[in-house]
1. Work out the source of -18000 here, i.e. which of I, II gives that when helix-only ellipticity at 222 nm (-39500 (n - 2.57) for each DSSP H run of 4 or more, over all residues; to 500) is computed.
2. Assuming 154 is volume of the Cα convex hull per residue in Å³ as calculated from a single structure, say which of I, II it is.
3. For distance in nm of label points 7 Å out along Cα→Cβ at positions 68 and 108, which of the structures I, II scores highest?
Structure I
Amino acid sequence: MGNFFDMDGTVMGTLSKITDIIVLSVIFLVFSLPIITIGASFTALYYTSVKCIRRGRSYLFQSFWKSFKENFGQATILWISVLVAGGILGLNIWFSGNVVSGTAGFILACIYAMMAFTFSIVTVYIFPLVSRFSMTKKKLVSTAFYMAIKHLPYSILLVLIFMASLVASYIIPVLIFILPAAGTLLFSLPMERVLKKYMPASEDTSIDKWYLE
């Protein structure tokens, strides 16, 4: 019983993590309210989930705000691009299923299904990449595509985790105050395995390489 109230103890440590998950989820929701900022908000959510909750570095809001502010422009443009591309793809899928019939409709549906699959596995890499690397938007998208194809099993798993979090939040709305950060932590397990392979080597011992732990 003596260790129960010890902040380093298992119980208090777990409670602290749960509190961090809830607080970070709320921060993410607040910063996502304008809708157009969701890209920058998710970028900051991923960065903060890994750095603060998984690696125990820095403070939640300080890290979130740092990433949100630094990546706002690029992440917002990419988010709008994802929305536009996804919308066009969705309309084409609807068109092939409801307007075009017969063999032509089936062929179009198969083509668009493959495009939707590729779009999904590439998109899940984009904002984690923004949070970790400094690249042009074109280079970032091409890198996301390369990673998605090269690490296909991980890519499929990432999409499944992301979709499961969305579905769970829809079925049980109260989970929206937990799943943004909790789902991102789970999402980060396979994602970090991939990102570590591409982190540049550095001999500077003054740099805190939390992202390589």
Structure II
Amino acid sequence: MPMILRSSPPSPFGRKVKIAAAILGLADQITIETADPNDANDTLRTQNPLGKIPALIIEDGTVIYDSRVIAEYLNDMAQGEKIIPASGKERFDALCLQALADGIMDAALLQVYEKRMRPEEKWHQPVLDYQADKVSRALAVLESGTMVLHHTPTIGEIALACALGYLDLRFDGGWRAAHPQLVEWLNAFSSAVPAFEKTKVAA
């Protein structure tokens, strides 16, 4: 029985898992099932009590969540040390980049939810500004650094590509003009990792 990934096409965290699985050669062992976190009747809420995606149901029925833990599980299935280095500076560089990229995705999602869940007259601008500032600071730090793309991308690089892809999807790529190094890096990632384009959804 294949593993089942509960996710939704626009989810950047679900996309991160799909790309990780593809890089690790495990994509053909996973069936994707769409989940709706906003639907109280969706079985997602019994699979993950938090009602969040992605969630991975493995062969024995155990459910693994969230995307960071799923990535660890898949990396372990692939005999480890592929997208998550085993130890030392490389490991913590990858994990810290993942944390930063996940934070970008979280902050972007909270902006989307603020506008999606409330009528426009009730949007709370300080909340939107607070989350947008997180994204701006993170992108500025990344742009000012030295961007690396490993032959086998690390989980941090996968997460960053998904974060930038989500900003393209939900914010019309407004980040691109001020971050040419990140644009160049993302183009290189897209060329090196076919799963990035394959998991892209239309705005």
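Where a number appears in this text, it was derived from the coordinates with a stated rule and is not lab data. All figures in this text were calculated on a predicted structure; none of them were measured in a lab. Cβ atoms are built from the backbone, for glycine too; each structure is taken alone.
1. Of the structures listed, the value fits II.
2. Derived from I, not from the others.
3. Of structures I, II, the maximum of distance in nm of label points 7 Å out along Cα→Cβ at positions 68 and 108 occurs in I.
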